[in-house]
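Quick heads-up: structures coming right below.
Every number here is computed from the coordinates shown, using simple stated rules; none is lab data. Predicted, not measured: the structure shown is a model, and the values here were computed from it. Cβ atoms are built from the backbone, for glycine too; each structure is taken alone.
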Structure P
Amino acid sequence: MSPFRIVAIPDAVATAVRNTSVSPFSDHPTHTEVARGYGPCRLCLQPFDTGVDRRILFTYDPFEGLESLPLPGPVFIHEMACGRYSETGAFPADTRARAITLNGYRRGRQLVGH
């Protein structure tokens, strides 16, 4: 068993964002554009096809309901529905070859590695 988990945003968050065009964290409007970078999508964790896929940018707080202080940040999801990444513990193969920043947290929102 892996000592870490790769956690995608909940399906309900992606569905709400797609249906309302509003961020679930701040009620700010979302922004939709043709992908200018490869991502990954925070729901399926697959990279965007730059110049082809349309993506939605919005503010999201992964610690909402878990911690008392917010830690919002920008995330992208595919504009069209995509499947949620299953939490197998494995790092997504299509993302492994890309240069990305990964932050690791433990309970209490304590940063343990990046």
Structure Q
Amino acid sequence: MPQDTAETCLCRIIHEERVARAQQINLLAGETRELAQLFKTMGDPTRLKILLALEDGEMCVCDLAAFLEVSESAVSHQLRLLRQLNLVANRREGPVLYYRLGDRNVSRLVHLGQSCVRE
């Protein structure tokens, strides 16, 4: 079966300096897995909607559920996944649990993705 040449080099020249530089700047194996998990977690439309909603400030689980038109249980499950990666943080005020973005880098990451999609 012929190999698809559209995605392979047509000659065998190895640029050793480029290979060495890529190896130097490459992430460690653990960092690569963590970054992949981050993108996987953010790759869910519901979780992205939660992150975008939290950009404007804290929201409680019941408000997020109303916004998403899903159960509080479903929102809590998504928030738990986001919290495990520090994408969101929470605080309790009496019986109400408020969520906010973990830090401003989360917002930047979402907006960078939006920019890529819109171009």
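One of P, Q was used to compute P(r) over Cα pairs in 5 Å bins from 0, in percent, and the result was 2, 9, 16, 17, 13, 11, 9, 7, 6, 5, 4, 2, 1, 0. Which label is that?
Derived from Q, not from the others.
For which of the structures P, Q does the calculation of helix-only ellipticity at 222 nm (-39500 (n - 2.57) for each DSSP H run of 4 or more, over all residues; to 500) return -18000?
Computing helix-only ellipticity at 222 nm (-39500 (n - 2.57) for each DSSP H run of 4 or more, over all residues; to 500) on every structure in P, Q gives -18000 only for Q.
Taking relative contact order in percent (Cα under 8 Å, 6 or more apart) as the quantity of interest, name the structure among P, Q where it is greatest.
On the way: P: 26; Q: 22.
When relative contact order in percent (Cα under 8 Å, 6 or more apart) is calculated for P, Q, structure P comes out on top.
The value 0.50 for FRET efficiency 1/(1 + (r/R0)^6) of positions 28 and 100 (r between Cβ atoms, R0 = 30 Å, to 0.05) was derived from one model only; which of P, Q is it?
Details: P: 0.75; Q: 0.50.
For FRET efficiency 1/(1 + (r/R0)^6) of positions 28 and 100 (r between Cβ atoms, R0 = 30 Å, to 0.05), the value 0.50 is produced by structure Q.
Given 16.2 as the derived value for mean count of other Cβ atoms within 10 Å over residues 12-19, which of the supplied structures P, Q does it correspond to?
Comparing all candidates, it corresponds to P.
A value of 2.6 was derived for distance in nm of label points 7 Å out along Cα→Cβ at positions 20 and 68; which structure in P, Q was it taken from?
Computed on structure P.
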